[in-house]
Structure I
Amino acid sequence: MKVLIADDDVLVLDALKTILEKNNIEVKYSFTCGKDILETKAYKNVDVIILDIRMKEENGVDIAIEILKNDKNCKILLLTTFNDTKDIERGLKKGCLGIILKDNIESLIPSIHSVSFGNKVIDASLNLISTDNKNKKSFENLTKKENEILEKIAMGLSNKEIAKELFLSEGTVRNYVSIIFEKLNIENRTKACIFYYNKDNN
């Protein structure tokens, strides 16, 4: 997967690049200025665009809107250190697919993957949407073993690796995964990761 990231803080930018590259995500472009993204049209050559909302003399949401005006198929994930509801809701309304807090590093990778598939991702701690009681009950309905397997999925383990760690057959793990997906009303492992990282806030 190839991504573009923009943040006016060079230290944050370097930290993000390190985290992404350690997780086999290629940072094809990095910018400290949003206008450079528009001028170079680098957004056309990546799978996901990751933008800081607040950059010096720029608003990441404004940059995102301009990108989407030029290419409505771009998949944009917004990053913020503030619960700036007005800007966040404006970005989501205009077509950005996700928003997470910068300090929620553990959900960064699964959020990027989820956005790359066209799914919406909203950091639960931002309180932009009301708690979904159905999802909450779904977590409560998971057995201890199912929760344990969900945790392993969120860690990025394959069915074979989970089976080895939990001393189960691969077929048994596969059955557990199917049951977990059904209970949580999700279709893939990426969504399982997002649900897992947000469950304590739901």
Structure II
Amino acid sequence: LVCQRWEFPTEIVGLVGSCVEIPCKFYPHERSTTSSTVWYLERLSGYHQIFNSRKSSSASTDYRDRTSLVPGNNSCSLRIDPVRRDDGGDEYYPGIAEDEDTNAWKQEKMTLGLRVTDTPNIPELTRNGEMVEGRPEKVSCSVVHTCGSNPPSLRLNKAGQTERRSVDLSGGNWREIITIRYIPSHEDGEIQCTATYHNGQTSQMAAPLIIR
């Protein structure tokens, strides 16, 4: 056997039209040679290759131009871009291209379920309940997603010194965060945050500001 074991989540959610990145690591035997990664899709009609790093033509034509590996040490992480509605509801699992019997299902009975959605996550706002006019405050907006290399773009409707960061929540989930240092004014009515996704969709959250 070329590969000893894999680590990947049992389920992940993908947004239709955006990308999804399935985190995966493989741990080879000490004496194993360099191997190539393959991903399988299990359907009632049988299993199909959807990605093959050794021979791309072996992958199903429905996936060949939409699947790629996410780089990294011992990475077998799979990127699907764009996600289609019919990608959901089936089971996926990685294996080794050099040996068809060396895969996560046959060795460890491990698969991943991909659930797809048309509805992007709504951002969350964090701010003080009451602010003082003219005193600097921090306002943050964040949103959870599964497209690590193309995160949603976050925008707040207030000006201020801006900081952006991404946090790995594990299991393929990421939190994109924007924080501004904002000077409140009595003329301000509400704070709004807009998330624009890789597929062009947007979602928004708004909250009133209490300023004394």
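Here, each number is a calculation from the coordinates, and none is a lab measurement. This is a predicted model, so every value here is computed, not measured. Cβ atoms are built from the backbone, for glycine too; each structure is taken alone.
See the values below:
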{"item": "Distance in nm of label points 7 Å out along Cα→Cβ at positions 97 and 193 - highest-scoring structure of I, II", "result": "II"}
{"item": "Label whose coordinates, when helix-only ellipticity at 222 nm (-39500 (n - 2.57) for each DSSP H run of 4 or more, over all residues; to 500) is calculated, return -14500 (choices I, II)", "result": "I"}
{"item": "Structure responsible for 14.6, with mean count of other Cβ atoms within 10 Å over residues 9-16 calculated and labels I, II on offer", "result": "I"}
{"item": "Identity of the structure behind 1, 7, 16, 18, 18, 14, 10, 8, 5, 2, 0, 0 (criterion: P(r) over Cα pairs in 5 Å bins from 0, in percent, calculated), options I, II", "result": "I"}
{"item": "Read-out relative contact order in percent (Cα under 8 Å, 6 or more apart), computed value 21, structure in I, II", "result": "II"}
